[in-house]
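Heads up, there are several structures right after this.
Throughout, read-outs are computed from the coordinates displayed, never taken from laboratory work. Since the structure is predicted, the reported quantities are computational estimates derived from the model, not experimental observations. Cβ atoms are built from the backbone, for glycine too; each structure is taken alone.
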Structure 1
Amino acid sequence: MLKKIVFLIISLFIVVFLSLIFIEAVLQLIPALSRNIPLPNDKVYIYIVGESSSVGEPYSSHISYYKILNYIIGGKINNKNINFIKIAYSGDNIKTQYWKYLIYRYTHPFRKGLVFIYAGKNDWDNGKNEDCLIDYKSKLFELINTIFRSYIREGFKSKYEKLIMATKNFGDIAFVTTIAGNYSGFMPHLDADNIQYKEEFNRIDDEILISKNYEKALEKLRNLEEKKDSDKSWIYYRYGKIAEFTGKIKEANDYYIKGICLYSNLIPTKYQIECVRNLAKKYNLTLVDIFDKVYNSGKIIGFNFYKDNQHPDIKLYITIAELFANALKEKYGDKINIEKNNVSEEEVYKYFNFDENGMYFVYRHSLDVTLVHSKENDNVNRYVFEQVDEYLRKIIELNPYDGEQRQAIISFYSMMVEALKGNKEKMIEIYSNHKDIIENNKYNIYTRFCDWKEYNQWVSNYLGIEDFFDLKQR
């Protein structure tokens, strides 16, 4: 009996050992095969890696930077048709994209090509807990380590570098981009518990927005900055506003970026930008420097470039496409033919058949994001009020629906804008005047589903109606 057990254990060990050798061989051989085959003769594969900004939000599925790029260069590289492979997906982070790219390339080893990495906005990092990437010789050990590290927090640099190394492992040619966001439009650390100094910040906002007494506001901000427990990110943000309103563009942008770097946010930090630049240099990759373009534009990095907190407007998407076109031209020379120069917004809308109905959804999406990311707990970013008013005007103007559904949408968003501003009486008035229409059509308002919970809370706080969107029943 003992011999049988020993024999069984030894047999099991041999099977496991041989299986691990086989898995290791497969994990090594497929990338090696991909590295050593030539590029396809009939087409050029370009992998699009990233999150919602790579997908094209808020113009999703219609317009994106790579589709505009395709238009600019005539859909060809070296007279070969381009085949875009969209790995990018809204809401993904770098780790998720790494896995999706890896799985796709292991299952499609002959699709060797270019990789455009426009990613990292969902991976906020200020470098305080930077970790190191371990270069494993064994692909199996690397896989096991990656799975294990899925349960712990990895730093931006190691995740990004791992993605780059995966592209090199398969012989693909990576282009990397710096990232930026709406630094001016969205106040950092809005969920902070600033009860002790909340009234002081409100008085400072009055000085900036109403009285326009910037010197007095600066004095109060400096006094606050000297207190150890005051929120420095809020202070830097208001320093930025004063600089912006007094025409000091570079100083304003620097303050906004400084404030973003203190607490977790959905807007990229200077550390992330420098990481991408350094990795591009380390691995000799082509860098598409989006941040440099917006930073040196002479404009505030805010709603001048972004529709909400991180998604570019059409002008910036065109700029990004042009940057990629120039990068391709610089790398491949005469193999790239830039057919369209100085592409206009109207030209893009016309080419992609993007009409007023599409623009309605752009503004509705942008209003949703701007609303829910401008109010947290009892904290409100008063500096976006004019922007949300503009977005509200646009969705009223472009609203494609008729009858009660149209009125329900207008009334609902009017309520939410008033909720952001803290105008409880006005919100109650709008609801009372259109109560039946709103209640009968609330499923047809079509806000972003990820914002229902937030809106539910606002309606509950101001109107006392629990579970307005009936989330418990859905």
Structure 2
Amino acid sequence: MAPLLLPLLCALGLGPARAAEPQVKLRVDPQLIVDLAHDRPGEDTIDAVTRFGLWLRVPQGSGTFFAGARGQHLVLWGPSGSELDGGGLEAAFELRLDETGWQGPAGPLWIAAGNLYLPRGALVALSPLDVLNGQDLRAGLATPPEVRRLPSPAVQLELGQRWIWSATLLPVGAADRVPLWGTDSSLIRQGMLEGAVQGLAARPSDPVVDDLYKDIFDALGQSLQDLDAQTRRGLEGALLSAGLPSPLLDAAEVAGGLKGSLGPVDIELMAATLRARRPLIVASPKVQEQLTAPTLPGLADLGTLPELLEDPIQLKRPRTGVFGAAASGTAGAFGLKAEGAFTTQRPIQTAGVGGALSPVVSAAAGVDRTLGTVVTVGLEARFEHLTAPPPYPLMFSQDDVLMAAFVDARLLRQRLSLSGAGLYDLNFSELALTPQASFAIDDRWRVQLGALLVAGPRRAPQTFEEALAYGGGPIGALGDTEHVSVGLSWAR
């Protein structure tokens, strides 16, 4: 989008032709992740991921052209132990456009156009207002914070100085990238679908149609076993794209905002109409009935099979409104932040591939302090209330409280970094910790050690049936992804 916009902006006199010296940044981060515990069949034991990025900034008079690209090469390995074990070697390569576009003044306006990061709110980890960009959630709790946010095609206009009004258009919207099937961080893990097919095949049925069912389930089970990783990803992408609004007016999103200061307090107001960032996955009533039925349909019920196969699964991203405010300031040596938001309808998954919509009221607060130039500590908390809670919500409760803490220490003249972050779900008593240490070998090379630790009263789901009716929270659902990691970072 930005390469098309830049000539137009220059033609309008918004981007002067004479450019200053470009600024180029390159970074490569290879990392080895090892799961030390064999929690379930099919999990990946070793992940080798290499992330890389290239960024360019070219000042152009009073404006700036910027471009970026990110990519990763991923190799996964898991031991094969049973016929339901999805273990083996898997590799994938991905390249995507990072923040790319142009920004600068046009008369009284400040314009930014392209593939943009659109941060909102004051909090770092638990902001209820920071919803304009999608998030990459495919690696679960192991996702580095710097690659979690996904840029979105957008045009943003700002007007004012002391108080700044903003209007943002996202012509094709934005969405989270969620793992659905076949990975350590997906809702349906490796081997779960194969196990579900075997479970269905073992259910009693009318003897007259036993052979028919045997042929169907044998063929389906064999197809799942023969499915390679690339085909699985393609099917997952097609499933996530099903039912999405067309990339015209129906998909467009709009946000407005106001920023300014009241004495020592910074204020931000926001209102937006968006599509839900994560899909609501809902099975038809007939499919939900069959998932829990003790027997398979008999000969007399075969006439209902066309009804069972008609729209068995639907993915919806309903339109929702988000209205909120944020405030931040200082009290002595402490930084204080607070946010509040109202979401008109949020998708809530329910047990058995069901779903519902509920308005959500959110409130969040945070405090941080920097001790000299060496140590920074922070604490945040967020409360969310469903005003119309559905029965049997999956990994959610009517009143949800989440807490986050972080600490970062820079020692030995900034060469040694010791950091850690924690996430605690008060409702489900689940805790995730990510300690990390890194050492700068020189100006370009840095070595890193890290870990992911998860604690909670419930184990992660092991079967298809457990995944569809899991009684824990989102942290506990990823409890079998604990690991240690070692990595390098090179930048110039």
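Could you tell me which structure in 1, 2 was used to calculate Cα extents along the principal axes in Å as 79, 50, 44?
2
In terms of distance in nm of label points 7 Å out along Cα→Cβ at positions 111 and 223, which of structures 1, 2 is highest?
By distance in nm of label points 7 Å out along Cα→Cβ at positions 111 and 223, the leading structure of 1, 2 is 1.
Using the calculated result 22.5 for Kirkwood radius over Cα pairs in Å, for residues 199-422 alone, pick out the matching structure from 1, 2.
Clearly, the read-out refers to 2.
When helix-only ellipticity at 222 nm (-39500 (n - 2.57) for each DSSP H run of 4 or more, over all residues; to 500) is calculated, the result is -4000; to which of the structures 1, 2 does this value belong?
2
Of structures 1, 2, which gives 12 when relative contact order in percent (Cα under 8 Å, 6 or more apart) is computed from the coordinates?
Going label by label, the one that fits is 2.
Of structures 1, 2, which gives 14.6 when mean count of other Cβ atoms within 10 Å over residues 279-286 is computed from the coordinates?
Values: 1: 14.6; 2: 18.6.
Clearly, the read-out refers to 1.
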